[in-house]
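K.L.:
Take a look at the structures listed below.
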Structure I
Amino acid sequence: MNEHSHSSPEIRFGVVGLGFMGATHVAAFAGTRDATLSAVVDRDPSRLTGAGNHGGNLETGAEEMVFDPSVVPVFETVDSMIADCDLDLVVVTTPTPTHVDIAASLITAGVHVLIEKPVSLEIDSIRRLDALARDRGVIAMPAHCMRFWPAWNWMYECIRDGVYGPVARASFVRTGSAPSWNPDFYHDPSKSGGAIVDLHIHDTDFVLHSFGMPDAVSSTGTRSNVRTRYHYDGGPVVEAVGGWLEDPDAPFTMTADIECRDGTISFMLGRDPEIQFIRSDGATLGHPEASVGGTGYDAQAVALVDAIRAGNGVSPVALDAAIRTGSVLDLEIESLESGGELTPIP
């Protein structure tokens, strides 16, 4: 394996797991400059044909042919890929319980990794993976894609820079039908963690990214549909609702409302424009420029390729973020199971 990949003219990447997210990452990285798909791994031979249409709740550009198997080497095991291929980066998009072992094998071989969220349901496993990556001097990045979604990064920068004054309240909603693809995995909370970990994780991470670690959390609902209040002493009132709806035809929705001193930032997926600012005097200003730049998967891929080429080992998102987010999710689940009790952050 190439342990000094930043000096090579291109980033040779592989993908482990060719479901919806695997196909999505193939399209995203293939769209970056100087990144070439150089290996694919899946235990299901039908996915090694290169055909697309593996389900999913968003149109990501990966619905057609995913790759050309006459050009890209295909493997049914990670070990055979490691033995036969010289790769700089591998994207791990297999079911959550397999993430740590696969990533550890790749990191040990000196390969940078992007690991789909959640990295693991076990926080100590993420800590061990982080220590291994630091020891091997490679990037191990959790795929917290909302940080890279153009409109959400725009909102983050407004919060960080106080563009519209301090935030008083913020609410986030993310819902959709339960995944119809790979139901044995998604519908088993012991494997997927349920919607609170699989879907709601995006908003928990964005809240921590934007506002820092809360002092406490309180959650009501179920693992399939949760409402969490993030308590900041003397700070903003922040809430996130996320979950899978019973209607199998329920559309995927994603909204945000961030009330600032000078007005409210409003995001709604699919609206034109997605970002609006409603001033305190009631005037509404559209910000179409906030959504320019493709998907969060595209920007995430560019950021990681650039980081690998920089060669300094600095990840665009560190595994520390996955540890923090996972730890808060564990406390949300604790609050949920206690009937919504206020659960302090240690």
Structure II
Amino acid sequence: MSAAAEVRALLTYSVGETIDSLLRVDLRGYRIPQILYEAARRLTDRPLTIDAAERLVRAIKPGDAVILCTGFVFPPWETGEHDGVGGTVILARALEMALGARPVVVVEPELVDAMRRLMRTGGLTPWPSFEGAPPRTAWVSGFTKDAAVARAEAERLIERCRPAAAVAIERPGMNAHGQYHLATGKPCTDLAAKVDHLFLALQAAGIPTVGIGDNGNELGMGRLADAVRRAIPHGHQCGCPCGGGTAASVGADAVVTAATSDWGGYGLAAAVAFLVEKPEALVPSSVLEHLLWTGIDSGLIDGSGYAVPDVDGVRLEYNRRLIDTLHDVLTYTRQSPAKYAARFQAVLARTGMKPEE
């Protein structure tokens, strides 16, 4: 491997570690972000965002469909929350701009209209169908809440779109008994689209998947189930009649954990933008603010239950700063290889770090 390639490998690893660290800032102070992150890092020797982004970059070619699953409808309001949907829009835009992907967004039927408005706010035109859609568009599709027909619906969707990859962000994930829960243990099975069956069908077809979550009850977090049952409140015992706990049972090929799932979407978008050297693929923070207000106007609410432009109780200003900081990571590191090449080589020599690390 050339010296330039070694420097790039070290830079990529370091950028991934920086992004990962920003995503797990524990504002609540309850250590759940660190618990989940440590469990996920045991699955890979790469930073989580880089591992997931590299899989997407390898899999997706211009014109390929990518399925993005999101939407968490929760009681007693029975509407969707901000967390997950904003990160999905931001990731969809990044994948379209950076890789030429055709985003297909899968949500509960009652969230389709809101998601279409959010996609337009994020910069992609919602198209009425998958077939014949021009570039710079996204198709939003509802998915069944009936587990008995979910597999057949999943297979029809896969046949229709022939996706190259799929990502779930803050999607309810069924536990080992097929039941869905909030992080608090409260059941929400009747409200959840049975998108787990879509993920299972994708995996059976050999299509790479990424799961993003913040409590372990989300689709894609199944590979962390032991840690969730052991260390996360309600993970082993939900308190509802099913008695199966909140730990999701369906895993993903790559797992990204974050203190708030939406942040995982921002971080993965930033990692993709870094890998293909298109920092403009990450939205400016002003777009995130518009997304949150559009969500409010479309009937979504914060996870706190209030109709405010926060994400999981984290105020708008912090979320904007996070996007701005991710942009700083992309901007400064573009200058690094030329400016600090000697320092990169010195680090490689002193640490014995292998380029593939």
Structure III
Amino acid sequence: MIRLIVLNDTQMFKLNKNQRAILLILGEKGALSSSGARGELTKRGEDISLVTVKRLLAEMKTLGLIESTGAGRAVTYTVSSLGRMFATPNAAAYCALEPDKRYGAKNYNFALFDATPGNLFSAEEMAILEEATAAYRQKVTNVSPVIREKELERFIIELSWKSSKIEGNTYTLLDTQKLIERGVEAPGHDKKEMSMILNHKNAFKFAREHLTYFKKLNKAGLEEIHKILVKDLDVNSGWRQKPVGITGSIYRPLDNQHQITEAVTALINAANRAKNVYTKALITLAGVGYVQPFEDGNKRAARLMANALLIADGGAPLSYRSVDENVYREATFVFYELNSIMPLKKIFIEQYLFATENYLVV
């Protein structure tokens, strides 16, 4: 069993607890002076001098986690887009607030994908993921074709069930198994629920049959995955032409088709400059949902596209079988509103390790 260690928000930057607290404070309060930051730390029970706070702020600015404006005593600090990504607010507590009482951003952050680094994982996290991938590849090396096919079907059933359930589909795991294995539709359900599940199966099989197509994130591949996922669901394929809202979130995605195209391009560039497939898959998972390029099915497309990238690199795909839907929803909202990747990264690592230990899909 591979041990799971998910580092705290900015351990990869070697920040101390006060610096990590400063990231959260600036994210919540906005621009603050050094004395303002010290005051907020004091309210949180930290006994810290102004000289120390200034030193901590200077270090964080050097790392690109915060920005400053003004001069002398008028200097104020704000958290940068990079800093937002690596801050770790309490996702459950934040999402428990009524939407209108949240302090997150309501609009798209045009600087976010340009600020996304080539690696979102610490050295220790990378070592754990690479160890898991190596064990997974070794495990599947001598699997017979019959076993491989059965394992593929098991994975597809669990992915199709859980990814659909995250979207509100009411098919049970047993219902999903009967549908995929024997074509038996569950009674008393909307036919669109059946279509959603079968579309997941077909989208994953398409990705698996076109591995070279998904070595990189690309517009055509994303559109094709989405097209398969929304078949028979009365959803238009292609970039959306109308505004969309996200139930329960204060975040409003872009509503201009030209800007949507630019945002998708920025996302593709961020994913494809990634130094490892895990970063590429994670930023795709978070970013497609953030941009919301389609009128519906964005999070499904994000999950399937991330899996396409993983398997094209010889990695394990994620079924999300053990994910709590509320925790997943909170993680996505935190990315949309606060731009923090950390809650979603925790889910990604957990589910990747789960996949390497429980499936034989390659």
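Derivation of every value follows stated rules applied to the coordinates shown; laboratory data play no part. All figures in this text were calculated on a predicted structure; none of them were measured in a lab. Cβ atoms are built from the backbone, for glycine too; each structure is taken alone.
K.L.:
Tell me which of I, II, III gives -9500 when you compute helix-only ellipticity at 222 nm (-39500 (n - 2.57) for each DSSP H run of 4 or more, over all residues; to 500).
P.N.:
Traced to structure I.
K.L.:
Also: If we compute distance in nm of label points 7 Å out along Cα→Cβ at positions 283 and 315 for structures I, II, III, which one ends up with the highest value?
P.N.:
I
K.L.:
One of I, II, III was used to compute mean count of other Cβ atoms within 10 Å over residues 107-114, and the result was 16.2. Which label is that?
P.N.:
III
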